[in-house]
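What follows is a group of structures, each given as structure tokens.
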Structure P
Amino acid sequence: MNRVLVYGLKNVVGGIEKYLMTMHKHLCDKIEFVFLVEESDGFIYENEILENGGIIETLPERHSLGKYKKQFRKILRKYRTSTDLLYVNVGHISFDIIPIKIGLSEKYRVLTHSHSAMQEPIASLFYKLRQGILRTVGKWRLSHFDVERLAVSQRAGDYLFSGKPYEIVTPGIDVKTFAPQNDIRETIRERFGLGTAVVLGFVGRLVAVKNPLFLIEVLAAAVEMNKNTKLLVVGDGALMGEMKKRVEEYGLEEKVVFSGEVDDVQDYYQAMDVLLAPSLSEGMPLGIMEAQSVGVPCVCAEGNFPKTIDVTGMVNFCRLADGKEKWARIALKKASSSLGREEMNSIVSKSDLNIENASLKLLSVFER
């Protein structure tokens, strides 16, 4: 069996993590994955990795940079006799340039997969400047490295690879898991008291780059247009408190449901009538794929998402600058879409967003 060393999995619930776990599940009978992860309490993917025959190798926390580099080299040398492939999933090139450089110095074939089109917004001017310099230097250094370049979308590739050629290898979702199920839709809506409301949805981390505070603005405008409108927020993050404060300021406590992080996110899509995605930037967001597969129309921030994410014709792109009223009008219109959920799922099944197709593409890259 072929073996691949995988870098980029963190102890969080994020897009890269969901992508890697889905790919692992669908390729574990063909590839043995060795995940290189930083040590942490309660690694949330441990059981899933081990159940699918994967291996976990632990690295020191990155602030101990000397120890981190030493252990990284030790692991690469341990597996050097049985593999020569290091698969680096890049979210933050300011640090990820380090494992890439070590992999090359240890004579590994390095696949660099870009997942992001920008970095997280940073409030502090000092850290913003510092991270900007590190990112610029990291991208410049990467442009001189002999790596194979992959990207989840053109936006992600153009951002990271500075004019160098790259190949698009999209993420994928399990269209059977994310399939329309009306009985679950009714169960979730009953659980949270959503009733017959038009349900605007959001799935993701509540952090600045996802722009979640804008959701409350849109909801307030939507309620003015249709009082039987509610918002279902699935996820958690640093801005949860600020979102709840904003809800109270608008007097919308009865209109918003915060579910927190959930393991069965596919069930929560069922309850939604339209998904809102006002992110400041995305590489190739899994949430938009998942929503379409369930049969939920989407409204995304124009210019901040790859247009190729729309495989069903049910993704509407709207500029953030157009304001909350336009977003609300489009969301309410999309919520009453005439395209059936089963039909949307069928379209996704035949596209590159289907994990069956996406995993075969990645496997073909591995086996070159």
Structure Q
Amino acid sequence: MAVFRRYSHSISVSEIKIMKLSYLILLFFCFSAYAHDSSNSYLTLNLQEQQIKGSIEVAVLDIENRIGLDRNLDQKITWAEIRTQQKTISDYVLSQFSIQSCQLTFNDLLINNHNNEAYLYLKFTTDCPANTPFLKVDYDLFFQQDSLHRGFLTINKNQQQTSYLFSPRQRHFEISFKENPFINQFINYFQQGVWHIWIGFDHILFLLNLLLPAVFLYRNSFKKSFKDILIIVTAFTLAHSITLILATTKILSFSSQWIEFSIALSILLVAINNLFSFFIKQRWILAFGFGLLHGFGFASVLLALDFNNLVTSLVAFNIGVEAGQLAIVSCFFPIIYVLRHTLFYRVIIFYGGSIASIVIALFWMSERIVK
């Protein structure tokens, strides 16, 4: 335990016993933790002709998990298997969303690709008039099976394009074309940015591990502890904002599997750093360097957007992420500062939290490398 003495006095035998017990408890629960894996669908409505026409793209694997496509159980989904179940697929998908009270009529089923993943592309028509001043859309696809699923809605009307994002918390939109649609779009993506950081357990775990040493280093100075955390959060924010922009504008792109693995690796390294004190006062370097990777992870939500509506959505989403991040830090920092002198903080929060983070990160790395 000598490696911990850099932070404070040596650890007693009773503390070691408590640590062992806390580690067993943490290890029991840590494998139930999860990070977000993207499951997206893309609904497009065109209001530029006499009637509303549309399409929806859903991942083949999502449909397989819901209704089953691999009929011969050979772990391969062929086009023949998809075509023979075309009616089942279209009936299921079209029953999971509604547009006004209009009748949806299936037209065609094709194969498309998003981020190197196979998607089913369903085209449909409606009996809705295209000149409607008001549009109500409800969406419930996959939410019961996957709380992390997101549905992208793109509406094309009068050569203008606006986007909305469905989630388990936001399954309904009432869109008035007499109002400014970009304000509604901004609010929607701001909310999604806040929610994305709150359910992004891997992003939160990385950030909190960076913050843990602040009250150990400056345990008698609130000002210095706050300044240390402010520098780290600023470095992380700046870094992931840079790569969020680069990724969503498709200037840079990397394999999502590689990014998710690297994010788990970043958690492992900062947690190890907490225990062995390699970069303590220079943690902002870790925050910035690994923050670049986390920006690519944030971008997964926005990569489906077209450039016409990208700026509004990107700005709103990024502000939402920062607001959600600020809320987490604002709650976490006062708690650890108040508890900084206690056995609970040293044993459970700092040592136990760092070791549990290492185990969780190793579990995620092993899971993501075999995907």
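No lab work stands behind these numbers, since they all come straight from the coordinates. Small disclaimer: the values here were computed from a predicted structure and weren't measured. Cβ atoms are built from the backbone, for glycine too; each structure is taken alone.
Structures P, Q were compared on distance in nm of label points 7 Å out along Cα→Cβ at positions 61 and 133, and the highest value belongs to Q.
Using distance in nm of label points 7 Å out along Cα→Cβ at positions 45 and 173 as the calculated read-out, with 1.9 as its value, let me know the right label among P, Q. Write down the numbers at each step before the final one.
On the way: P: 1.9; Q: 0.8.
The correct label is P.
For Cα extents along the principal axes in Å, for residues 109-156 alone, the calculated result is 37, 22, 14, so let me know which of P, Q that is. Traced to structure P.
A value of 20.9, 65 was derived for Rg and Dmax of the Cα atoms in Å; which structure in P, Q was it taken from?
On the way: P: 20.9, 65; Q: 23.8, 79.
For Rg and Dmax of the Cα atoms in Å, the value 20.9, 65 is produced by structure P.
Where does the value 61, 44, 34 come from, among P, Q, when Cα extents along the principal axes in Å, for residues 53-236 alone is the thing being computed? Don't skip to the answer; put the middle values down first.
On the way: P: 61, 44, 34; Q: 69, 52, 25.
So the calculation was done on P.
For helix-only ellipticity at 222 nm (-39500 (n - 2.57) for each DSSP H run of 4 or more, over all residues; to 500), the calculated result is -13000, so let me know which of P, Q that is. Could the numbers behind the result be given before it?
Details: P: -13000; Q: -16500.
Computing helix-only ellipticity at 222 nm (-39500 (n - 2.57) for each DSSP H run of 4 or more, over all residues; to 500) on every structure in P, Q gives -13000 only for P.
Of the structures P, Q, report the one carrying the highest value of relative contact order in percent (Cα under 8 Å, 6 or more apart). Intermediate results must be reported in sequence, preceding the final value.
On the way: P: 16; Q: 21.
By relative contact order in percent (Cα under 8 Å, 6 or more apart), the leading structure of P, Q is Q.
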